[in-house]
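Where a number appears in this text, it was derived from the coordinates with a stated rule and is not lab data. All of these numbers come straight from a predicted model, not from anything done at the bench. Cβ atoms are built from the backbone, for glycine too; each structure is taken alone.
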Structure 1
Amino acid sequence: MLSPNSAVEGALLIKTILMYTSSPTEFHIICDQVARDFLESRLSLLTNPSHSVKVRFYQLSLQSMKDRVAREGFIRSDHAAGYPGLMKLFIHEILPSSVKKSIYIDTDAFFISDPTLLWNVFSQLKSTTSHPIWNYASRICSCVMLLDLEKLRELRLMDSSIYREEADDSQPSALAPPTFRAKYGEPGPNGYKNVKLGDQGYWWAIVDHRPDVFEPLSFDFEITSCLMDSYSIGLGDDGRSEADDLPRQSHVKGTQQEGTLIRPKLLHFNCLYGTDVYMEWDGWSKPNEALTKRWGPAVSYHHGYRWIWLNQGPKHDSSVKVDISINTNVEFADLKFARAKASI
């Protein structure tokens, strides 16, 4: 969350996780100072949650992001998210090695079911999988990802000038560069200029050329508003049977979801162009708008749900707590590598 708007959206995502979770929750939030201030103002209202909550802020400067991208050498972004968006390729470097796995979710989404269900997908994956990802819009979407951070570190996902200068046969070559070249050709003197959709274009190259380390997620976890009409599902008609609901689904032909009922667990309000914060989209005030008919009441309810209503935990139970800490000295993996080499 590297802007005020992303913090406003992200706060709603966090709130819905806390509304529905059946387990203790750990948040690792990559942010700037402004976003952190807003999120802390909301988290300060959380005094007695149902389950323990751990929050770790990793505060990055724009310059540190630019420097890491420069050390990679060739990636660029045509997307409005800019350098912050490219950081999705470096999550395994930003979070400490003690964090082995994580779920990444874009801020313009929120849960309508227990997020533990998504976490449990880790136990269903092949042992070689490092990165399950939702896989339909533009062939891939990096909006919801389960990341095996330990495996991504072992594979050394992203390159760096530090690695290239250090000829060390004991260390693996970075996984990403050959996939980028296979998909987009050799980079120009100023890097790749033919990669679209920011980080998503790079993830697509990696997934397409290393399918052995990736698996798709169920569409349950990415009910997108972007081009897909929410797969023609939405609120209402609560007595409808599965046999009646299944043939009404759209945009699933030829995907792994074909023939399987989508049971919405996470809603994603992307592609609402011209809107900085999706909860403020003009369409929510238009009752005949298709997206409003499908999900407007859900947005209104979750947006309006008060943080203080989350204080439903057991009284006088010291084991349930809110633990917040801040790291303002984030060091990327390639810099840690250089420092370790220098100390030998």
Structure 2
Amino acid sequence: MIVGNPLGLITGYPGWLSSRLLECLRQPATTPWQEQLAPYRWRVLTAPGVDPGPLPNNVETVHTGDIRAPATATGAMKGVDLVLHAAGILHPRRIPDLYAINRDGTAHLARAAVAAGVRRFAFVSTNAAAGFALDSQTPMRESDPPHPESHYGKSKREGEEALWQILTNTRTEGVVIRPTTFYGPHFAERHLRAYKMARGGRPPLIGNGTNSVSMVYIDNLVQGLGLALSVPAAAGQTYFFADEKPYLWQDIFYAMGRAMNVEVRPRHLPKSIAALCNILDRGLGALGYYHLLVHVAGEATRDMGCSIDKARDELGYLPTVTLDKGMQEAVDWAQNQGWL
């Protein structure tokens, strides 16, 4: 590639999301955002002790470092024009790690970006930074005041706030990306439990399963990332990225079942279990601890629907992969891996 082409930085490599974005950028451009990003050379930021594996041909260099250290950010930003900050932590061993990585790490990178003259900095946050929807019929919108409840959501929201504060009155544009839970091929092994429960036909479901949840297929989200990085109107904005409409929780298991030719009949558990787990989750969090299953169960009856109207209207975001197709792709991949 031509040496004079602009340089982009992607943090969180070789994560699921960053790897898929780079894969899509290696393919012949079929969309305006791919054409806009095609000239870029890429540098990836990898955490210490993580093997990046064989580098794709559109990655020029690897920078290894811990984003909790300001020096890591300074070194990674040299010569960079465009940043996708996708590094973060979702399920920590201890709660303080969330804030050290999702908030402080983001702030270090933002300061380094401003100092290096980066043109645009796109931060992959989360829908949890906004909190929860009012009810199943009222999806969250970017204009709603954020009310994060989990430490994960709070840490990402504080990362957003740090980003906006640091970029104020600078030449570096900011974009905040709030994806919902994503799914598809190459999913993380921690997601396998849900697929196996669906395969058994009787997955446990706390409550009646009619609360709302937004999900996003991996390639739908990659489209959102590309638009956030390339569309001029995205500067200074926050966007939810999800599939076209929110689903009901039970619909997720039904789609998994259809992908495996299994009739799913959920075992409905008392809604009070979620309330008890939420209390336990908060108690553990106050002590600095985190338990994955307790946390997930504590949120199992909440409404998590998000509207994509703003991303559609301002960026032209158009999620094309449906839940059934996306789940089929995920299941086919997992079966080929011998996971299912």
Structure 3
Amino acid sequence: MTTTGGRISVLAAVCVAGVAWAAGAASPFAGRWALTIPGGGAGWLGVEEKDGALAGSILWGGGSVLPVAGVATEGDTLVVTRIHESKKAGPDGKPVTVKETETIRAKIAGDALSLTTERLKADGKRSDPVAFSGRRIPPMPRAPDLAKVRFGAPVALLNGRDLTGWRLTNPGQPNGWSVQDGVLINRLPPADGKAHPRCSNLRTDAEFEDFQFSFDVRVPEKGNSGVYLRGIYEIQMADWFGKPVDSHGMGGVYSRIAPTQNTAKPAGEWQTVAITLVDRHVTVVLNGTTVIDNQPLLGCTGGAMTSDEFRPGPIYLQGDHTAVDYRNLTLRPVAK
């Protein structure tokens, strides 16, 4: 999974309540918001009411959904506080912890948010506000009755010979993808004693709505990849044999939904994955066992191409971390 920026610490390990509002009145900010963050990346904000106050969590580009340090209202403005923590060399050359406070302010107009973000830096200087936007995510529908959903004819996403039908998500990055003996492989270029350069992810030219998607995957020791559904939701592909169940582990919806059990095989073995995405609900079958059963997807995951959950999108495969192999990629779109 891709991560961005510095490490974010959580004050008191939980979301801190904001100020209370009029008794019995629901906050207009409560709910889930799809963000388009500065630079055009995908983000997400969740705001909930707890004991007459507000709490929240946020996704900012890459990484995980994390609780924020504080949520409050000031008149008609929502104020969200995040604490960013990083290590820098001190005067003596030893690492010291540097903290910056980010303040996000949001105003609401119907189902739209107008937001700004600014930072108070460790030296006391404040950055200029940067504007971005958000849209309210509609209420989650009921879980679909998958027995009644009809799927169309299977579509083979790989021709077994070359990358026809696929393209890099970032042509400016090195390409580690190729097809060998019918297998789609990703190999990072030699590191030359340094860290591997970040290679590009790979996406289908075609875009899809809801579907069933099945494939085989092989991850090496310490391997880390991911499969993005419609470019929005990442299902993690990682070396996870024998490890505790976690949303960051094999078959999990990254940082959002943990598998009910760990059925991952050892690194280097082929594993089977079948995913059903219908009405913002996901089912994941890993090596023949259902590990996520028709669960709601509350928003995009880190590294998403967009936060808009209602537009068609590609299958995209993460190739910027480690080597990985895929084969037998077959998709059946929901029949209309």
Seminar exercise, completed: Computing helix-only ellipticity at 222 nm (-39500 (n - 2.57) for each DSSP H run of 4 or more, over all residues; to 500) for each of 1, 2, 3, the value -11500 comes from structure 2
Seminar exercise, completed: Matching 40, 31, 13 (semi-axes √(5λ) of the Cα gyration tensor in Å, for residues 95-206 alone, computed) against labels 1, 2, 3 points to structure 3
For this session: Please state which of the structures 1, 2, 3 yields 21.6 when mean count of other Cβ atoms within 10 Å over residues 55-62 is computed from it.
Result: 3
Problem set entry | mean count of other Cβ atoms within 10 Å over residues 87-94 - structure with the largest value, from 1, 2, 3 | 1
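Check the numbers for volume of the Cα convex hull per residue in Å³, for residues 167-222 alone across 1, 2, 3 and tell me which is largest.
Working: 1: 121; 2: 151; 3: 134.
Once volume of the Cα convex hull per residue in Å³, for residues 167-222 alone is tallied for 1, 2, 3, the winner is 2.
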